[in-house]
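In structure tokens below, several structures.
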Structure 1
Amino acid sequence: MDNTEILRLSSEILEISEKPNVPVKLPAIIEGMNKEGIQILLTDLYRKVVVNRGNVFESIEGKEMAENIERTAQWMLGPWVKTSLLLQGTVGSGKTSLMDALYNLYHKSSSRIYKCDALFVFKQYKAMLNKEPSMYEELKKANYLFLNDLGIEPAQCRDYSEDYTPVPELIYDRYERQRPTVISTNLSDQQLVERYGKRILDRFKEMCEKIVFIGPSYRRW
């Protein structure tokens, strides 16, 4: 094989490798929309989530949520290396509501998209170990996964003296597959390390755009 043929094959291989067979971050329904347009759309979807929960929507102009919606729009339009989004912060600060708004946008334009909490993932893994019907493998392969409340699940499950960590294993698998994952958690970075080890925080730093919520709870007694 001469040098010309080697260079041709090398070029073809590189071209293929630069086009991963994975879902795009931006839903087709808003392809071509700029950041300001996405912000307006997400804000309206967020408002609908709040109202549908029986709450009164108050203007978010100049507030933390407006900034976090803007950063979400930036993530959607950003480089592929940040395939995923981490919504991290205080209880009741709007993480789940923003996740639901984003989910409502994505599920209109994609198949194989799921929204669940970390406890559901844990239960599906246990069902799989028990040879029962389980969605665990499907959650790993989903085009988009919205994973709420990371940290509410038991840290490990045991099967015949073997310890398993279902949720981190799911996250690591999706990292390898470059599948977009939106994750919410009340755990700080230090708490994530204490619960799951340093590896998960290292993965988050590479795969996730992190948006921190520090505002007071929206929930009313």
Structure 2
Amino acid sequence: MNTNLQQIKELSTLHKIKTGVGLLPYIENNSLSLYPLLYISSHLDLEFPLILQAKKIIMLDPCFARNENIGSILQKVINYDSGQPEVNHISSWHTHITFNFDFGRGLEKVHLDLIARKYQDYEIVLPLSCILEFNSPLEHTLYKKDILQKLMIGGLIINNQQSPLKTTKISFLDMLQYGNNVDKIEDVKANKLGLETIRIPNVPYAIYKKTSNSPKLLELSAN
């Protein structure tokens, strides 16, 4: 493991490391890393997007209105990049940082946007490769129609809250067909929404890959 990823292994949580390693087959050898990863309610967790090989990262959290939190992120960046990162304070609520990071293929350029906004107050205009949401008081990512529309085919949804596809009441027909196999019922529900369920052993997160632009997913998110 290269030096940068070894640092992350020491700083990030066990579940996030397992998630990143488990998702590498879905991420490597495709163009997902060319598009932004959106991290809602990110706080100071720069490590997890880097585990996921993201080269364009949007961290969306009101905490970046405080200079000391931007400084904490900069300190992490400096620890990874022996050169001098480029910092551009675009506005009072938007800071852009460019730095080098070794994902295992030599140094690569990473573009990081720190947005001091709540999810409801920020419009996403670019296609997204991945949506992360952890410990947010807002509803599950599957209820966020605007960003689901921006998520690319093959893009990932990662959420630490239990999925509504598991918490909604099981229908009588589902019980007849699948019994008490909750995972199978979740898989079927996800497939109907244009999603593929991804499970990583000993990781409790709800993880989905978008497989199609299904109008049923947008109907769910509108409810």
Value -0.37, -0.76, calculated as log10 I(q)/I(0) by the Debye sum over Cα atoms at q = 0.09, 0.13 Å⁻¹ from one of 1, 2, is from structure 2
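Looking just at distance in nm of label points 7 Å out along Cα→Cβ at positions 148 and 188, which of the labels 1, 2 belongs to the structure with the highest value? Before the final figure, lay out the partial values.
Numbers: 1: 2.6; 2: 2.0.
Greatest value across 1, 2: structure 1.
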When you work out relative contact order in percent (Cα under 8 Å, 6 or more apart) for each of the structures 1, 2, which one comes out largest?
1
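On distance in nm of label points 7 Å out along Cα→Cβ at positions 36 and 196, which of the structures labelled 1, 2 is highest? Before the final figure, lay out the partial values.
Numbers: 1: 3.7; 2: 2.6.
Top value of distance in nm of label points 7 Å out along Cα→Cβ at positions 36 and 196 goes to structure 1.
For which of 1, 2 does helix-only ellipticity at 222 nm (-39500 (n - 2.57) for each DSSP H run of 4 or more, over all residues; to 500), calculated from the coordinates, equal -15000? It would help to have the intermediate numbers written out before the result.
Working: 1: -15000; 2: -9500.
Corresponding structure: 1.
Assuming 3.0 is distance in nm of label points 7 Å out along Cα→Cβ at positions 28 and 212 as calculated from a single structure, say which of 1, 2 it is.
The read-out was computed on structure 2.
In terms of distance in nm of label points 7 Å out along Cα→Cβ at positions 52 and 68, which of structures 1, 2 is highest?
With respect to distance in nm of label points 7 Å out along Cα→Cβ at positions 52 and 68, the highest-scoring structure among 1, 2 is 2.
Every number here is computed from the coordinates shown, using simple stated rules; none is lab data. Keep in mind that what you see is a predicted model, and the values were worked out from it rather than measured. Cβ atoms are built from the backbone, for glycine too; each structure is taken alone.
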